[in-house]
Structure I
Amino acid sequence: MAFFDRLRRLVPGRPPSYPFARGAYELDRGRLDSAEAAFAEALAASTSAAEVAAIRNKRAIVAIRRGDRPRSIDELVAALEAYPRSAPAITTIGNLLQEDGAVEDAIAHYEYALLIDDRYAPAYHNLGVALHRSGRKAEAVRMLRKATRLEGRMKRS
């Protein structure tokens, strides 16, 4: 199974047709203009607050990759206004805080994201990185292992 995952990343396939999935596909490949267009299409068709938050979070990531920090923050605010319990958006805020050197604030955001969704592997991974940076090595290892276990389960499903 892992072999095919690696192969799919190397061999270009057709992007998914669903706008959100297509945006994520394009974002993973660094095609920011295409990702942004797909996320705009997904946002126009969104039907729930959780969808709006997920799309806005991805748009924030596009803005981050473009180096447009103010726009990324605007997107994250809009995501949390739509759905305050968006673990991905809270995790992305943690990432921005960690980049700014506010490691303890980042840790608080990752922990909050995990209170909302204790199966959100990226929050465990980023929490592990932040804990390591703060010198809490044993806790960091536990969080990184948890992230790895959760990511493994997701790939098998």
Structure II
Amino acid sequence: MKSSGRDMRPAKGAGAAGKGSQVFTDEERAAMKERVRELRAAAKPGADAEAEVLAKIAAMREPDRTMGKRLHAIVRASAPSLTPRLWYGMPAYAKEGKVICFFQPAQKFKTRYASLGFSDEANLDEGSMWATGFALQKLNAAEEARIAALVKKAAG
């Protein structure tokens, strides 16, 4: 951008917070790299997206692994029309190529809980305000039933 004939752009490498600051965390950069790998893998003939999702879940540490396995089973049973795929290195489920919901393990961004998220493509509209993400620490029958209902509704 130019103003009064003077170049007002920040110096090369300078971030919004100042010289030497990182714009993205190491975890965010890793997720972006995973997304590039996912896009390349999906373009290959014979790609098995569900096998990749199951392999990603199997590689998770506990308790994320157990929760990821259970969520995968719930999504597949509740909304069989959704297609499993990886999305920024996370298990996700898509409809017509658009992600509807995803599982973010706690270890992904070193948070104290895992989460189940829904994209803007999810059919969860409820008036003018509704939840699009849920913190998960453990699953019991009540949470599983609620997740199944949400996923079914989200898939429309």
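Bear in mind these aren't lab numbers, they're just calculated from the coordinates by the rules spelled out. This is a predicted model, so every value here is computed, not measured. Cβ atoms are built from the backbone, for glycine too; each structure is taken alone.
Worth pointing out:
- Computed -25500 for helix-only ellipticity at 222 nm (-39500 (n - 2.57) for each DSSP H run of 4 or more, over all residues; to 500) - originating structure among I, II: I
- Which of I, II leads on relative contact order in percent (Cα under 8 Å, 6 or more apart), largest value: II
- P(r) over Cα pairs in 5 Å bins from 0, in percent derived as 2, 10, 15, 18, 20, 18, 12, 4, 1 - corresponding label from I, II: I
- Among I, II, which structure scores highest (criterion: distance in nm of label points 7 Å out along Cα→Cβ at positions 57 and 97): II
- Of the structures I, II, the one that 0.30 was derived from, the read-out being FRET efficiency 1/(1 + (r/R0)^6) of positions 33 and 73 (r between Cβ atoms, R0 = 25 Å, to 0.05): II
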